[in-house]
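Derivation of every value follows stated rules applied to the coordinates shown; laboratory data play no part. Please read these numbers as outputs of a predicted model, since none were measured by experiment. Cβ atoms are built from the backbone, for glycine too; each structure is taken alone.
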Structure 1
Amino acid sequence: MTARLVLLVTTPRIAPGLLTREAWTGLARAHAVWGRPDEPQVVAVAEAGIAVLPREDGHPADLARDLVSASELGDIVWVGSSDGDPGLSDAIAVEVSRLPEPPEVELLIGSFDVPGARLLDVVAVMDRLRSPGGCPWDAKQTHASLVPYLLEEAHEAIEAIESGDRAHMQEELGDLLLQIAFQSRVAQEHPSDPFGIDDVAGGLVDKLVRRHPHVFSDVEADTADAVEANWESIKADEKQHRTHPLEGVPSSLPALARAEKYVSRLRRAGRDDLVDDAVATGDLGAQLLDLVRRARLEGIDAEAALRETLRGLESASAAGAHAEPDA
């Protein structure tokens, strides 16, 4: 029977011990299981009753030579380390190439990343940056000092989305995600009222489930309009503390976007008369507000429409700057 050397590879982003059936079967049948004793996956395997021969850190070439030699006695399983054991697979390839009858080398995937697993890496990196011994600049930031970056990254993400450049969009969404992770990490350190990224995510999940009863409960809403109406009704119940329809609209919104929010909320509240009164003054601001109302009735995002026009103007300006001068 051909000897086998099995490299058990797992993801560090899910709990140790959550392995596939094939992985547990391979571990149980192995002549010997090796691993680094301080690795969480090794600890989980040992706690499950499988003896693991400890192997301390050393040069990959030494480990490869010992693993290949041990495989002559029977199947050997190496429980991969969370750092991916850099250099080990190459060193094993060198070792087996020297043998007239080398063992079979098998890569056994014991666990896979689940969707969203890399978000755990974001949290871990942010924690490292913010903790003692991390980054001095990150360590001194506050909620307030980060606000300009949050605003800037939101605008840059919008610009990337509207550009249609997928790579740029991915990058800018990542920068925006950083701001959420950063603010949450700062909030975690509050001395009397802390909250962390799990609290932020948990609140979001609760809100999404609560506002989608047509998905998570027995409410019927078969069209986008019905879903929107149901959403607004639920939201109104949640926001009963508001004293007037425009309460809660951020004053930091660009004026056009803020006007759209005002027009929309007042219409839903049955207070179009307030918009009529404002428009009737006839000044420049009133005329702009009327344009916003007309755009909304036609299903046009006034802010986005203006941005598109400005992009066209910028492109025309750039093209003119590079045009050949008249002879």
Structure 2
Amino acid sequence: MAHTYLTIILPSIIAFIITLIAARFLMGYLYESGVTTPDHNKRGRPILPSGIGLAAAIGFTVGALVYVFGGSFGIYAPVAPLDYLLSAVIAVVLISIVGFLDDLNVKKEMGRSTDMLDTRRGLKQWQKPLLTLMGAIPLMAINAGVSIIRIPFLGAVNFGILYPLIIVPLAVIFAANAFNLLGGFDGILTGTGTILVFGMVLYSLLYGTYLGLLLSSLLFAAMLVMLLFNRFPAKMVPGDSFAYFGGAGIVAAMVLGNMESFGVIIFIPFFIEFLLHLRRKFKVTDLGKLRADGTMESPYGKKIYSWCHLIMNMKRCKEWEVSLYMWLIEIAFVALAFGLKSLSLL
């Protein structure tokens, strides 16, 4: 048993180290290259390097390949199916590249993006779901996952061939784009994502599969580095490359680790964020207005188009507090999912 866990711990440590090295390199390289964005929530709007989420994809990939290396050279007998593992890696890499292309579209002049002026333009709204579909193709190709899903309060439902060909690609597209909606505050997405993935690690340890535990652990290691650099006060902006990486990686781990029902519950905060943004046709900024006392004010008054707006309307919060409350919301949904599992409703 200890040897089996070592085959998860070692690749995860490597993923953490490689992500750390890649992030430090990209922070300097992209800053010098002009791939930057102003920090709108700080006085003076300091300029930060953007698109550093690509480092997470690099670390995740190297960590997975370390596992493959050990199995291929007979260091240990691989427990995870290598074809499934490599399909997850390909999916994550493809979709992270799409996110990085989105991050690279930076102009010298300010322009209106959603409801604010920014130098970053990104991809057009209609391009994002089409391009993120590429991340689903590797999972579709291997007929990933189990078509029978236990839905809370409904029981087991068999989706048959619809699962790999329809449900999986829709899940990848939705997760990548919904995960991308929550942002604007230091550590809010990186922290919320790290908590979500840590919940998947715990679920895999208690109820799930070895492959689910391996993928979740690699994701957690890479996301933890992003949180370290993006927590308040942020040294970088992870960008859409991180958001797409996180969305695709989470779906891949859920599908290949057979934890879809659990995953649906812990992803509810992002589904709610999607619905709130939809109310204004996604032309929404999550950013706040900085008051003289250092607290944040919602740009839409009492109107709610994001979790961030709801939190800022509940009480006068500083930037780090907005992120902290969002983390607590995600922890509550992780606890809810485990509660439903303990009652055999998942």
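Values as computed for the structure displayed
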| read-out | value |
| --- | --- |
| If semi-axes √(5λ) of the Cα gyration tensor in Å is computed and equals 58, 27, 20, the structure in 1, 2 | 1 |
| Structure responsible for 4.4, with distance in nm of label points 7 Å out along Cα→Cβ at positions 40 and 72 calculated and labels 1, 2 on offer | 2 |
| Structure from which 1.00 was derived, FRET efficiency 1/(1 + (r/R0)^6) of positions 96 and 136 (r between Cβ atoms, R0 = 30 Å, to 0.05), options 1, 2 | 2 |
| For relative contact order in percent (Cα under 8 Å, 6 or more apart) computed as 13, the structure of 1, 2 it came from | 1 |
